[in-house]
Structure 1
Amino acid sequence: MTKSDSITISAERLSALVTRIFVAGGLPERSAQMVAQGLVDADLDGLASHGVMLVDMYLERIRQGSVSTEELGVIVSDNDAAVVLDARHALGHLTGDQAIKLAIDRARRFGAGIVAVRHGFHFGAARRFAIQAAEADCIGIVACNTRPLMPAPGGAERVVGNNPIAIAVPTSGSIPIVLDMATSEAAMGKIRMAEKAGEKIPDTWAVKSDGSRTTSPAEAIAGMLLPSGGPKGFGLAFVLDLLCGLLSGGATGGAVKPLYGDPATPYDSSHLFMAIDVAHFADPASVRAAAAAAAEHIRSGQRAPGVSQLFAPGEPEWRKRQNAAGQIRLTPAVAEMLVRLAREMQVSTEPLAPGQNKSIQEPGHAQA
């Protein structure tokens, strides 16, 4: 594999490779499979910033002890529709799945379920959990906070994270209806992807530490992200930070540590998972049909000159998944990172480095 090569492999085989790496790193098999599938799903949706590019960072944090190998969080407060979960710094894909299932269960019983999570770790794409609720005929709302990355309007210091939110609505159509957005103009993960690929970024994404615009990913990472919609995006990010942290009794603001900072220091994010059971308000079939009709109205609307297609929220990612047909294209940097980790962990590097595994143990014989 050369620097200029990209690698296209099946999602199934990539998930198996990532699972082997995580098992060798100390995760139980089921946990490794769940996290690997979550990362691969993000790549299939075209969200590479939340995909397998994160494997090395996750693994290093496990090695350094800031991420635990626990499979579940612990319920510390349970008041019918309101639950507080201590994630115990476990991988967010695991505690996120636990939290949204709890929220759906309480929504079934009480009309709505709200699970606030403290001591959490990165859970990947929020849309995944919101869609899980929508598929259960609930409106799903998922949010979390991050370390401060954006200045207040007119400010010159980081004061709030680009805290994401996802909202999914049940629909009878095959295309999910889901808003999934960071409150910054671009997610930090996209900037890190550009840095790994040696590419520039738009000058609307971030500013340098002195507040001046930049197209350099490195300067953006050292500087500040810009909020989406200016003061509106900043205000939304601020209240999401408070909702996640105050309801969970977890961290807010600067108490949330850098995801790519000291791997021995817990990230300590706060999360919020909400499910609203449609059946407590209206006929679910009617709601699904009306939502699908509303989305179709958007798609069939009048287009501006030069525009060939219109999309409802969540549709671009769905179409990317359909077009991918179960195949994922990895950048050279990400492919090389996975091969390096597999060799370090003494597991098979298939399918990324076929024919180069004579001294590498096959799956099922990984060493921790």
Structure 2
Amino acid sequence: METKDFYFDLPEELIAQKPCPERGADRLLLLNRETGAWQDRLFSDLPDLVERGTLMVFNNSRVRRARLYAVAESSGNRAEFLLVSRASEDEAEPGEAESSECLPGCLWKVMARNAKRHKSGRTYRFDDGTRARIVPERSDPGRPGLTGTEFRLLRFERPIDDQWLDANGHLPLPPYIRREDEVEDKDRYQTVYASKVGSVAAPTAGLHFTGEILSRLDERGVERAEVTLHVGLGTFLPVRAQRIADHVMHEETYEVSEKTALAVNAAKREERPVLAVGTTSVRTLESAWDDAAGNGAGALRAGEGSTDIFIYPGYRFRAVDQVFTNFHTPESTLLMLVSAFAGRERILAAYRHAVEERYRFFSYGDSMLIRA
């Protein structure tokens, strides 16, 4: 299959620039993955649409305030960086790791706006006076690099932790939200159950949920569990390959607790549905699934890991039976994932309907429940 097979026409005005005034007051499109039939509903209907005994799995990752602004000391020009993840010293060229600079948390992988301007050796000053400089990445054919001209290694003169980022950083709203982060985003661009900091983008399907909706799910007899997948730089990268099979995903770290593994395995054993909230939960569950476990029946493995799983049509789902998600960008890996789950033609038909009915798209947009 080719990337162009996942294109759909989306009017720009349907890209949500702000959240719904009230959390949880969004619309919901219910899609039958077997027949392609859909219903226009409200997100507040969700507890009535989830079968008693279903296990819902949420991603509890919290968004890091990872967008930083600085001034280039050589020119005085404004620079923008997105801190993607901490880097290890063996990722920098030999000779760059001077003893005074090797403290953990000083070296970061970053996405740089107008990256061609940011040459190795250039230095930058941030709002609180902290300085940093671009250092070259180690050349190693056996180790994947940052992949792409957008990325750099940035070495700070002091360790950068989440306390510093909370004071000096901004929430990294996605590029299709064409504004700076505002006060309301501090709350609305985090899920109500977010607890473990590490993502550079929100697991946005979870943004709809409120304490009231969670309570209604509990009252209905729906079981809840959590996983952690920290959303990484792959979220921001378009599929540039003509053939989707040639696209390479970046690794993201995840964690499955023993409690969650037991809950998922019990649900599968008892033939109760496992409903993944968001594509990040889907990727975590499918990555941690072990076909050889459970006496050959397969089981979810507890523990930490990293995944570059790329799910597109032809993939056989093992752990996940239902998916709750947002509407995704054309030709994206996320659209390919839901197409793998429900079928490309059914998904694109549902998306055409959503466009006609003026649903709101992407991170702050409306929602979708895909089930049989």
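None of the figures in this text is laboratory data; all of them are computed from the coordinates on show. Predicted model only: the values in this text are computed from it and were never measured. Cβ atoms are built from the backbone, for glycine too; each structure is taken alone.
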Which of 1, 2 leads on mean count of other Cβ atoms within 10 Å over residues 56-63, largest value: 2
Distance in nm of label points 7 Å out along Cα→Cβ at positions 40 and 112 from the coordinates reads 3.7; which among 1, 2: 1
Origin of the value 3.6, where distance in nm of label points 7 Å out along Cα→Cβ at positions 72 and 328 was derived from one of 1, 2: 2
For -12000 (helix-only ellipticity at 222 nm (-39500 (n - 2.57) for each DSSP H run of 4 or more, over all residues; to 500), calculated) the corresponding structure among 1, 2: 1
Value 9, 31, 32, 17, 8, 2, calculated as P(r) over Cα pairs in 10 Å bins from 0, in percent, for residues 104-231 alone, assigned to which of 1, 2: 2
Label whose coordinates, when semi-axes √(5λ) of the Cα gyration tensor in Å is calculated, return 30, 25, 24 (choices 1, 2): 1
Entry that produces 17, 53, 25, 5, 0 once P(r) over Cα pairs in 10 Å bins from 0, in percent, for residues 256-335 alone is calculated, selected from 1, 2: 2
Parent structure of the calculated result 15.5, given that mean count of other Cβ atoms within 10 Å over residues 296-303 is the read-out and 1, 2 the choices: 2
When relative contact order in percent (Cα under 8 Å, 6 or more apart) is computed for each of 1, 2, the largest belongs to: 2
